[in-house]
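Just so it is clear, none of the values below were taken in a lab; they were calculated from the coordinates. Since this is a predicted model, take the numbers as computed values, not measurements. Cβ atoms are built from the backbone, for glycine too; each structure is taken alone.
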Structure P
Amino acid sequence: MSVVRRYPVFLGRPHRSAQRQELHIQTVLQVNRTLYIGARDDLYRVELDNMAGDEMFYSKKRTWESNKNDIRVCRMKGKHEVRCSGKTL
């Protein structure tokens, strides 16, 4: 008989009734009892002491948009405008 521990998951929501977000997670950093989850255009702060059952919810979210010069350089590299701007289809 094997024992499997279930860990909470992060779906990019501030609370259970919110809609799931499309996540493009790039990096995760733990500082004490806080997770900082870096995505393509978002930074989430998740307090590990405030987990609710099988899901983790963020307490703060910061979003930024690419500046015009970064988008221009990205486009010059042959990437699609939507991908360069960070906006989803």
Structure Q
Amino acid sequence: MKKENIILTVLIFTTLFLIFYKIWLSVSIADMAYDYEKIKKEINVQQSLNRKLEAERAFLRSPARLKKMASKFGFRAPKEGEVRVLAK
């Protein structure tokens, strides 16, 4: 009878351990899923910001805009002989 009690006790503790382990795994998976979604949203936000910045960069570097700004501040294209090329 004593051997049966020991086996029953071991089975009960093993079952309890497995139940708690499954609960812990489920909570861990839920946490990871939450973190994954949070990171995915952050990536989308950063990609959107990157697209906006690329569009702004293209606008700021456009030749038409640069010519307009140059004339506004009194710059002009160099005349012949005003450009010097330095060799390495």
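Computing helix-only ellipticity at 222 nm (-39500 (n - 2.57) for each DSSP H run of 4 or more, over all residues; to 500) gives -28500 for which of P, Q?
On the way: P: -4000; Q: -28500.
Answer for the origin of the read-out: Q.
For volume of the Cα convex hull per residue in Å³, the calculated result is 164, so let me know which of P, Q that is.
Working: P: 153; Q: 164.
Corresponding structure: Q.
Which structure, out of P, Q, was FRET efficiency 1/(1 + (r/R0)^6) of positions 17 and 57 (r between Cβ atoms, R0 = 30 Å, to 0.05) derived from, given a value of 1.00? Let's see the in-between values first.
Working: P: 1.00; Q: 0.00.
Computing FRET efficiency 1/(1 + (r/R0)^6) of positions 17 and 57 (r between Cβ atoms, R0 = 30 Å, to 0.05) on every structure in P, Q gives 1.00 only for P.
For which of P, Q does mean count of other Cβ atoms within 10 Å over residues 9-16, calculated from the coordinates, equal 13.8? Write out the running numbers ahead of the final one.
Values: P: 13.8; Q: 10.0.
Derived from P, not from the others.
If distance in nm of label points 7 Å out along Cα→Cβ at positions 41 and 73 is calculated from each of P, Q, which structure is the one that comes out at 4.2? Could the numbers behind the result be given before it?
Details: P: 1.9; Q: 4.2.
Only structure Q yields this read-out.
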